[in-house]
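Multiple structures follow.
Every read-out reported here was derived from the displayed coordinates using simple, explicitly stated rules and does not represent laboratory data. These figures come from a predicted structure and were not determined experimentally. Cβ atoms are built from the backbone, for glycine too; each structure is taken alone.
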Structure P
Amino acid sequence: MSRALPRSRKLFALTAGAALAAPLALAVPAQGAQPAPGSLAAGTYTVTPLHFTVQAGGRGCVVDADLYRPDGVDAAHPAPAVLATNGFGGSKASTEGIGKAFAARGYVGLVYSGLGFGKSGCLISLDDPRTDGVAAAGLVDFLAGRRAADDGTRADFVAQDAPGDPRVGMIGGSYGGAIQMATAAADPRLDALVPFITWNDLAYSLAPNNADRATPGVFKWQWANGFYLIGEGQPLLEPSLDPSRINSLNCLHFVTDACDTVRLLNSGTYPQAGADKMLAYARSVSPVSYLDKVKAPTLLVQGQTDSLFNLNEAQRSYDRLRGQGVDTKMIWQSAGHSGGQKPGELDLGQGNLETSYVGQRVLAWFDRYLRRDQAADTGPAFAYYRDWQSGYGTAAEVPAAGSRLYLSGDGALVDDRAKVARGSRMYANLPVPTSHSEFSLAGTLGVPDPQPYDLAGTYLGWRSAPLTAPADLVGSPRATLKVASPSAARVQDSGDAADKLVLFAKLYDVAPDGTKTLVNRLVAPVRVPDVNRAFTVELPAIAHRYETGHRLEFVVAASDTAYFGNRGSKPVTVTSAPEDTGTLDLPLVNGRVG
């Protein structure tokens with residue numbers, strides 16, 4: 001059954017664009033103000049509004065931009081450039097901090113409103129490299145001196161590696177992160193990328209299936225509908241008579257395929273043809289489909305507290321880029337779309353590029369690849385924020401899930417197959433969600449969010465013994481499960497993927513007093529490809545310490561309030577025996593669990 005957003009949430013969502021658009025506080029002190037303690041004194045610069053007419057998606061439209069030019073930068077004294085655009089629902093105004101921050105440090109900045117946002121024309125096409133990427137490449141042409149702005153302004157003051165090849169990098173978050181990879185796929189002249197908290201595969205982001213990428217996943221209805229309503233509300237939020245911004249009455253502001261995708265997801269039904277089209281479109285506008293064209297050195301920064309674009313998304317981009325020989329490094333900061341900002345983390349509004357760990361890494365990345373400083377230390381291949389110890393942890397690679405536990409029939413998590421008790425346990429789903437991980441837009445809308453919970457009888461849990469010493473998990477846990485659900489087996493081959501069994505896997509931290517914490521409120525939705533076979537679930541990656549005396553609890557639940565659930569009644573039984581039971585593999589970097 002389709003579930004529409006209640007009217008009150010629609011109204012909230014339509015007014016939430018600014019908050020969703022700025023997951024990073026990218027601002028710096030105004031000219032003349034005192035810089036934040038520990039930051040470099042800001043240099044002066046001029047800001048010039050510019051417009052560029054581009055062809056994108058078969059439409060001509062105007063891109064609204066601001067050019068930040070440091071004083072003293074001219075044809076005889078050129079400087080490298082930084083290009084940036086907004087997060088979803090924002091504009092160049094919500095991203096001006098990037099232009100200011102880097103202009104104050106001697107970079108030419110060009111900050112623009114993305115297609116369909118602010119005062120830029122054209123439809124929202126979800127950072128499609130064939131439209132958004134091509135439009136951004138036109139701005140790179142401006143920085144190369146190969147084209148003028150609409151008012152005739154030319155840039156002859158950007159450092160170049162060859163005629164027509166400007167030295168330019170990109171930085172930005174979320175929607176302003178994926179555009180960097182889309183632009184690099186369309187234009188090989190980019191020299192450095194720093195995408196924050198962005199996606200690898202929108203099919204996974206909006207309807208994740210953590211067991212099978214070929215089967216459509218479980219609709220993340222709160223996040224998806226919130227962004228959809230903000231996008232469709234752009235003509236109201238940013239009034240414009242520009243016809244390039246309007247598609248049709250049925251799909252106001254997005255390209256048609258984007259509207260069709262959201263409508264299919266909301267319908268609650270996935271017939272094969274529709275599912276195939278949805279997956280193909282979502283992936284065509286995602287880095288997963290074009291990363292082989294990206295050659296620019298890339299520093300990926302992803303947030304641990306992020307249920308929209310989790311750490312697994314950055315991990316997949318990281319692995320792919322590294323595998324094809326691109327200089328790529330990755331940082332897991334705390335802050336993401338779901339909150340989690342920690343004291344001392346990068347916040348350009350505080351001017352702490354020089355004093356924050358991530359800020360220092362960004363500056364070093366641009367020093368190395370834009371200023372060509374061969375001595376610049378770009379840091380370790382992988383770093384992660386840890387709230388249990390000062391500073392960031394580092395490693396040559398992301399730890400693998402190599403510490404195995406077994407699911408015992410008595411509800412215990414044990415470290416030896418011989419300890420598994422024989423037994424069967426069952427849960428059932430109800431017509432309404434009975435488990436809660438989060439209200440996805442709570443932080444954005446400023447409303448309270450209940451603590452995570454599971455209703456008895458609608459989930460199964462397996463708990464470890466109390467830990468005798470701290471245990472640190474860094475990476476993505478993996479669970480292998482085999483379930484029995486005769487009612488799901490009867491309908492799973494109906495030709496509609498929505499008939500397949502849905503379940504949600506997750507990890508809790510259980511304190512000695514019984515208090516349960518769902519780590520970063522993250523869950524792993526699964527649409528089981530075949531209930532007659534064992535399947536493996538990739539859980540969201542985490543960086544988390546389980547303290548002495550705490551227990552780790554692995555839970556499989558029937559539903560979650562942030563997602564669509566099962567269609568029809570589908571009770572589930574899990575049977576355990578020493579010779580045949582489920583397993584949980586943990587990326588344990590310190591201590592032991594069992």
Structure Q
Amino acid sequence: MVKKDAIIAEFENVGVSKLSDGTISKCLDICDQYELDEEELAEQWVAFSASHLGWHNKVDEDILARMVAEMEREKNKAKSIAKPRVSSQAKSNLSASIPSGYVTPQRAKPVSRISSEHDSTLADFSPASYSPAIFTPSGKKSASENSGKIVSEFGSSNEATWKASNVRRVSVESLATGSGVLTSQYKHMFEPAHLTRAILSDRIDFLGEQLRKQNDLPEFSSLEEQHADDAVFVGRISCCAEDLKLTANSVVITSASDKDAETPLNLQKVENYSHFTGQVVALLAHRAGGKLVPSKVFTDVGLKPSENPLSFDFSTGPMEIVVAAGPYTYSDALTYEPLQALTKYIIENKPHLVILCGPFVDSHQQHVQDSMMEGSYEQFFMRLLIDALGPLAGQHTRIVVVASSRDAHHLPIYPSPPYNLSAADKKALPDNVTLVSDPCLLDVGGLIIGVTSTDILKHIGPCEISSQSSDRLGRLANHLLQQACFYPLHPAQTSIALEAWEKYAQMPVKPHVLVLPSDLRFFIKNVDGSLVVNPERLAKGVGGGTFARLELTKPAEDKPFPENVRAQIVKI
């Protein structure tokens with residue numbers, strides 16, 4: 001029989017404490033209805049919290065009701081999958097939808113057969129051959145009448161060629177995004193509350209020290225102590241509202257101590273402010289009416305650019321870069337016409353570097369959601385990659401493929417390791433293709449490029465309050481530079497592994513170029529000396545999207561970066 005004390009103990013083991021009587025009663029009802037014991041209930045909560053709440057450690061009756069609704073959806077989905085199908089194609093779809101841990105895995109076709117059946121020519125790029133049963137052309141024409149139209153521009157492009165004249169391959173090296181470079185999968189799905197607290201506290205201590213040195217501040221005072229006069233404090237911006245919506249009345253600062261004390265803020269005396277949940281700040285403030293009233297707020301840790309000079313040979317021409325982000329096919333078809341058009345552009349213009357951000361097999365795409373593919377997502381992705389990038393084999397163009405947690409075949413966790421390929425798969429790819437993690441920091445002949453395929457701009461926007469009304473997109477991007485982090489938001493709007501985040505999602509140097517693909521409107525901006533690029537999406541719904549192209553000329557000694565860059569956002 002399920003017991004009240006046992007429920008409290010199991011939730012404490014996963015970092016949840018202080019359950020109300022109503023919450024405990026609801027837990028007992030759930031255990032009785034679904035025949036769960038105390039440990040199984042806690043495990044169900046951990047899975048739900050990781051997938052939907054970003055490891056939120058609060059449990060109440062409303063949240064439990066959401067968990068039960070999700071359990072019912074999964075239960076009904078399992079029932080619908082279990083129904084017998086008429087066609088052999090549908091039967092194959094059923095097998096593909098069951099996790100491999102529950103069935104005897106089938107032997108996949110060797111990559112060598114894939115390569116032999118599909119030559120590396122643009123004409124053979126046809127995903128219809130992978131899953132012919134679901135191949136239906138999009139209602140959108142493959143070539144839009146706006147194809148090639150310039151929709152945004154940075155710098156003067158009068159002398160731009162957008163074609164590489166120097167055909168030597170550039171060097172691409174992955175730099176550490178914290179304590180190292182993320183190169184392989186890691187364990188995730190459970191982080192005790194004490195570890196989460198320690199990681200966030202360490203981050204406050206680290207950035208606080210950077211803020212103190214950058215702004216020549218005295219030693220910080222404790223938020224728990226009472227001060228009659230002005231003092232300097234450090235902490236993390238949080239929200240005390242039940243709906244977790246940050247407003248001027250719900251903004252609080254959380255200390256780095258084990259007590260997790262929250263102190264309300266009164267921002268009336270701060271002329272210009274821009275805050276979001278998770279932001280580490282230093283305050284010059286005094287106490288009044290139970291609140292801290294800051295007169296100055298410090299948020300910029302003063303990220304320094306790399307001191308290494310550009311080693312690219314500009315004597316024969318500028319460096320050409322192309323940046324695109326998935327989805328790469330329309331929402332109503334898996335025909336990948338936008339990716340095919342981009343491949344054609346790359347073949348014609350031969351840029352030195354191409355950065356392709358996932359997703360490639362987008363988990364939001366309708367055919368993918370309906371599990372209508374033949375074979376596995378991994379097989380589809382691999383064939384797609386070989387056919388799309390095969391025509392670029394042997395060329396000087398370097399191709400960097402950035403992983404995405406939105407890919408159906410990949411781990412739905414941030415930071416995301418590089419796409420996991422077998423030795424045979426890697427051998428089948430051209431030797432000029434490099435697979436990297438999300439996020440990543442690249443050294444391209446001395447040019448530092450930071451990339452994250454996760455839509456941090458869209459995530460951070462609703463969690464921000466600001467007294468500034470102009471250039472919102474530039475301001476959102478600047479938060480990453482000021483906090484020296486690719487994903488500074490907490491609580492996160494995606495499934496995040498905080499221990500890996502601490503190791504692999506930081507920004508140790510200011511990048512020359514920062515690539516932030518987003519559903520928000522495309523832009524190219526000079527943000528505090530970094531060129532921030534949002535190429536938007538190569539496919540948008542049933543229509544073609546956009547990609548970015550950059551041309552770097554030899555930097556002049558009297559002109560700082562990015563005045564030597566021309567850039568455009570182009571319709572595919």
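Some points to look at:
- Here distance in nm of label points 7 Å out along Cα→Cβ at positions 278 and 486 was derived from just one of the structures P, Q, and that gives 3.0; the source is P.
- A value of 14 for relative contact order in percent (Cα under 8 Å, 6 or more apart), calculated from one of P, Q, originates in structure P.
- Percent of Cα pairs over 24 Å apart, for residues 158-365 alone - structure with the largest value, from P, Q: Q
- Parent structure of the calculated result -8500, given that helix-only ellipticity at 222 nm (-39500 (n - 2.57) for each DSSP H run of 4 or more, over all residues; to 500) is the read-out and P, Q the choices: Q
- Of the structures P, Q, the one that 24.5, 79 was derived from, the read-out being Rg and Dmax of the Cα atoms in Å: P
- Entry that produces 0.35 once FRET efficiency 1/(1 + (r/R0)^6) of positions 390 and 430 (r between Cβ atoms, R0 = 41 Å, to 0.05) is calculated, selected from P, Q: P
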